[in-house]
Structure P
Amino acid sequence: MLDFPHAAEHLNLLLEALQQAGMRLPPNAFDRCLHMLKHRGPGLLMRCYDRLPTADKALEAVQKQMQYVGKRLSLMQYPQYQQDSWPIGSGMVESANKVVVQARLKGAGMHWAPAHVNPMLSLRTAVCSERWQKAWQESVAQHHAERQTKRQQLANARFQSLISTFLLLLLRLRPPPPKPTPSVPTLTQPAATLLGSSRPSAAHPWKRGRACRPKLVAKQ
C-alpha cells in the first residue's frame with residue numbers, strides 16, 4: 001500500500017507542474033482530486049489525465065509524477081482499503097516503529113546480531129498487540145513442526161544411505177557370469193546330387209562301397 005500522504009504529495013506536484021505550464025485550475029482542484037482519490041480510487045484521476053492536451057503530457061515534470069503514480073496504481077486502492085478497515089496513513093506505522101521497535105532494540109548499550117532481530121520483534125509485537133498467549137502457542141507449534149520435519153528428513157537420508165549400502169553389497173557378492181561355451185562347427189554333408197541336375201554325385205549313398213565286400217577268390 002502507498003500511504004495516502006505520499007500519494008497526496010505527488011498529486012500536488014503534478015498540479016503545480018500543470019499550473020506552471022499555463023493550465024488554469026480551479027482554486028479547490030487539489031482538494032477535489034484528493035477526495036476522488038480517497039473515495040473513488042485512482043481510476044478517475046487517470047481518465048482525467050488522459051484528457052489533457054498532448055503538449056501538457058509531454059512536460060518532463062508531468063511525466064515524472066505520472067510515471068510514479070502509474071507504477072503504483074495497484075497500491076492506491078484506498079476505497080477498498082477503508083472498506084476493509086485498513087489504515088491508509090503512515091502515522092500508525094511510524095508511531096509503531098518508535099514505540100515497538102526502537103523502544104526495545106535501541107536501548108543504551110544494546111548490541112544485536114542480525115539473526116536475533118526478527119525473533120525479538122516477533123515477541124515484542126505479540127506483547128504490544130496483547131496476543132502473547134496465542135502467539136506463544138503458535139510459536140511452540142511451529143517449533144515442534146520444524147523439529148519433526150528435520151527428524152523426518154534425517155530418517156529419510158539414513159534410509160537412503162542404508163539402501164545404497166545394501167545394493168552395493170549385493171553387487172559385490174553377485175556370482176560372476178558363466179563363461180560362454182565355444183560353439184562347435186557343424187559338419188555339412190556333401191550334396192547327394194549334382195548341382196542343377198538329378199544325377200548322383202560322388203557322395204551319393206549309392207556310390208559308397210559296402211562295408212563288408214565278399215572276397216572274389218575263395219581260399220584254397
Structure Q
Amino acid sequence: MSAPKPFDDLNMTPEGEAYVRWFHEANVWKNMTWHGVRTLKLPSDVWNYQEIIFERRIEHVIETGTRHGGSAVFFAETLAARRARGPVVSIDVDRASRQIAACEGVHFLLGDSADPAMVERALGLLPPERGALFLILDSDHSRDHVLRELRAWVPRLRQDDYLVVEDTIVNGHPVRPEHGPGPMEAIREYLDEAPGMLVHDREREAKFGASFAARGHYIRAG
C-alpha cells in the first residue's frame with residue numbers, strides 16, 4: 001500500500017499544474033466571460049461545478065465573492081437547467097465591479113461573507129426544508145479571511161452539502177508566491193482544528209487534472 005499523500009500535494013497532474021501556471025500567468029483568466037459577464041474561473045472548474053450540481057442534486061448555491069457577477073449567472077442558469085428550487089445567494093463587500101444589477105434566481109447581498117450575521121441572512125433566504133447546498137468561497141483570499149469563512153459556514157452546513165474553496169493556488173501553490181498565506185493555509189488550519197467535519201473529494205477534484213481549487217473540494221460529513 002502506498003503512503004498517504006501529504007496535504008500539500010495539489011492533487012493535479014504535472015501537466016495540469018503547468019497548465020494552471022500558464023493560464024494564470026498569461027492572464028487568460030482575466031479575460032473570461034459567462035454569457036457576456038466577466039467571470040474569473042478556470043473553464044474545467046466551471047464544467048466540474050455543473051457536473052457536481054447535477055450529480056449531487058444540488059438545490060441551492062451560496063457564493064462568497066460576487067465580483068463581476070458572471071459566476072452568479074452561471075450558477076443560476078445551471079440550477080434552472082436542473083429545475084432546482086434555488087436560489088443562488090451571492091455575497092460581496094461592494095457592488096462597484098458588478099456588471100449586472102439583477103439576475104433571475106439570484107439574491108445579491110452586500111457585506112462581510114465571514115460575519116455570522118451574514119451567514120444567518122444568507123441561509124435565511126433558503127427554504128426551511130432546503131435541499132442540498134453548494135457553497136463556494138471565492139472572496140478575500142487571505143488566510144485569515146478564509147479561515148473566518150470556514151469557521152462561520154462549515155458548522156452550518158448539513159450532511160452531504162458540498163464546499164469548494166477557490167484560489168488555493170496562490171502563495172506558490174503553484175502561482176503568486178508573493179501572495180502570502182491564503183486559502184490553502186486556511187484549509188489546512190481548519191481541518192486541523194475541526195477534524196471529521198469535511199471529507200476531501202479527491203476524485204472529483206482531480207477529474208480534469210487541474211483546478212484553481214486544488215485541495216479545495218469537500219463534502220460535509222454527517
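Every read-out reported here was derived from the displayed coordinates using simple, explicitly stated rules and does not represent laboratory data. This structure is a prediction, so every number in the text was calculated from the model and none was measured. Cβ atoms are built from the backbone, for glycine too; each structure is taken alone.
Can you tell which of P, Q yields 16.0 when mean count of other Cβ atoms within 10 Å over residues 104-111 is derived from it?
Working: P: 8.5; Q: 16.0.
The value was obtained from structure Q.
From which structure (P, Q) was percent of Cα pairs over 22 Å apart calculated, if the value obtained is 48? All intermediate terms of the calculation are to be shown ahead of the outcome.
Details: P: 77; Q: 48.
This value belongs to structure Q.
Suppose mean count of other Cβ atoms within 10 Å over residues 72-79 works out to 23.1; of P, Q, which structure was it derived from?
Numbers: P: 15.9; Q: 23.1.
Here the read-out was taken from Q.
Quick check on the output: 16 is relative contact order in percent (Cα under 8 Å, 6 or more apart), derived from one of P, Q. Which one produced it?
Answer for the origin of the read-out: P.
Rank structures P, Q by distance in nm of label points 7 Å out along Cα→Cβ at positions 144 and 160 and report only the one at the top, that is, the highest. List each step's numbers first, then the result.
Numbers: P: 2.8; Q: 3.9.
Top value of distance in nm of label points 7 Å out along Cα→Cβ at positions 144 and 160 goes to structure Q.
To test your reading of the models, identify which of P, Q gives -9500 for helix-only ellipticity at 222 nm (-39500 (n - 2.57) for each DSSP H run of 4 or more, over all residues; to 500) when calculated. All intermediate terms of the calculation are to be shown ahead of the outcome.
Working: P: -18000; Q: -9500.
This figure was derived from Q.
In terms of Cα Rg over 2.2 N^0.38 Å, for residues 64-135 alone, which of structures P, Q is highest? It would help to have the intermediate numbers written out before the result.
Details: P: 1.52; Q: 1.06.
Structure P gives the largest value of Cα Rg over 2.2 N^0.38 Å, for residues 64-135 alone among P, Q.
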